[in-house]
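Taken together, the values in this text are just the output of simple stated rules run on the coordinates, not laboratory data. Worth saying up front: this structure is predicted, and the values here are computed from it rather than measured. Cβ atoms are built from the backbone, for glycine too; each structure is taken alone.
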Structure 1
């Protein structure tokens with residue numbers, strides 16, 4: 001069932017080898033097991049760690065097809081994946097569509113800007129996060 005598949009995907013994403021997470025995700029699809037929000041929130045960090053933008057974009061399409069784009073956890077994982085893969089334009093576009101932004105949403109943008117060489121934009125996002133009434137956490141720094 002999907003819970004078992006998710007556990008395996010999460011294990012590989014967190015502990016490696018990360019490539020195996022994508023292999024298991026493909027096997028899951030071949031087995032006609034329908035992914036859920038946990039599946040997507042678990043596989044996107046694997047793409048982010050590998051810099052696998054193309055696979056991440058394919059998964060993004062699957063998220064849309066399966067109706068999980070409005071899930072804030074999935075949306076945050078998408079923003080994080082795009083930012084870590086260097087596509088800040090797409091990360092920002094998705095970030096803007098998140099209706100209930102969390103500290104995790106903002107952290108993905110702050111880190112993405114910083115890691116991609118946009119220091120001033122990172123500082124601006126940090127300020128905007130605070131203006132939105134959200135407190136930075138240890139990940140923010």
Structure 2
């Protein structure tokens with residue numbers, strides 16, 4: 001039991017981040033389905049709305065409990081910029097994986113592996129980017145900039 005506590009203390013923030021990400025993904029998918037099914041909105045617009053809803057919920061859940069950051073302009077600015085970077089990275093990875101890496105597999109398997117790669121890789125990159133950017137800004141701005149140490 002003590003060993004489990006040590007592991008959670010060591011990896012607790014990334015476990016929380018992962019659980020929030022899974023929760024937000026479910027909300028995102030449900031929102032897109034509801035918007036498409038009941039409001040007769042196209043998939044691109046519905047998906048964009050779902051992504052924005054997920055982004056807001058994820059920021060509200062993770063900024064304080066994972067990154068120890070106060071809500072504010074600086075905090076959401078970092079979250080938004082890293083979100084855009086992650087979105088571009090995910091699109092690049094899904095394209096590259098689909099066209100170059102898993103192209104020889106069946107269409108469905110190719111899609112699943114490419115989509116999986118476009119979720120998993122940006123997940124870790126964005127987590128560590130946010131962690132170290134917030135750490136740097138916390139040292140630079142401290143409480144004044146909305147960062148807590």
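For relative contact order in percent (Cα under 8 Å, 6 or more apart), find whichever of 1, 2 sits highest and give me its label. Kindly include the intermediate steps, with their values, before the conclusion.
Details: 1: 16; 2: 22.
Largest calculated value belongs to 2.
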key: With Rg and Dmax of the Cα atoms in Å, for residues 58-113 alone derived as 16.5, 47, matching label from 1, 2   = 2
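Please state which of the structures 1, 2 yields 0.20 when FRET efficiency 1/(1 + (r/R0)^6) of positions 26 and 106 (r between Cβ atoms, R0 = 25 Å, to 0.05) is computed from it.
Numbers: 1: 0.20; 2: 0.40.
It was calculated from structure 1.
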inquiry  = Given a value of -29000 for helix-only ellipticity at 222 nm (-39500 (n - 2.57) for each DSSP H run of 4 or more, over all residues; to 500), calculated from one of 1, 2, which structure does it belong to?
reply    = 2
key: Structures 1, 2, by volume of the Cα convex hull per residue in Å³, for residues 18-97 alone: label with the highest value   = 2
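For structures 1, 2, which has the highest computed value of Rg/Rh (Cα atoms, Kirkwood Rh), for residues 10-49 alone? Mind dumping the intermediate values first?
Numbers: 1: 0.95; 2: 1.23.
Comparing 1, 2 by Rg/Rh (Cα atoms, Kirkwood Rh), for residues 10-49 alone, the maximum is at 2.
For which of the structures 1, 2 does the calculation of P(r) over Cα pairs in 10 Å bins from 0, in percent return 13, 43, 32, 12, 1?
Working: 1: 13, 43, 32, 12, 1; 2: 11, 32, 33, 19, 5, 0.
This figure was derived from 1.
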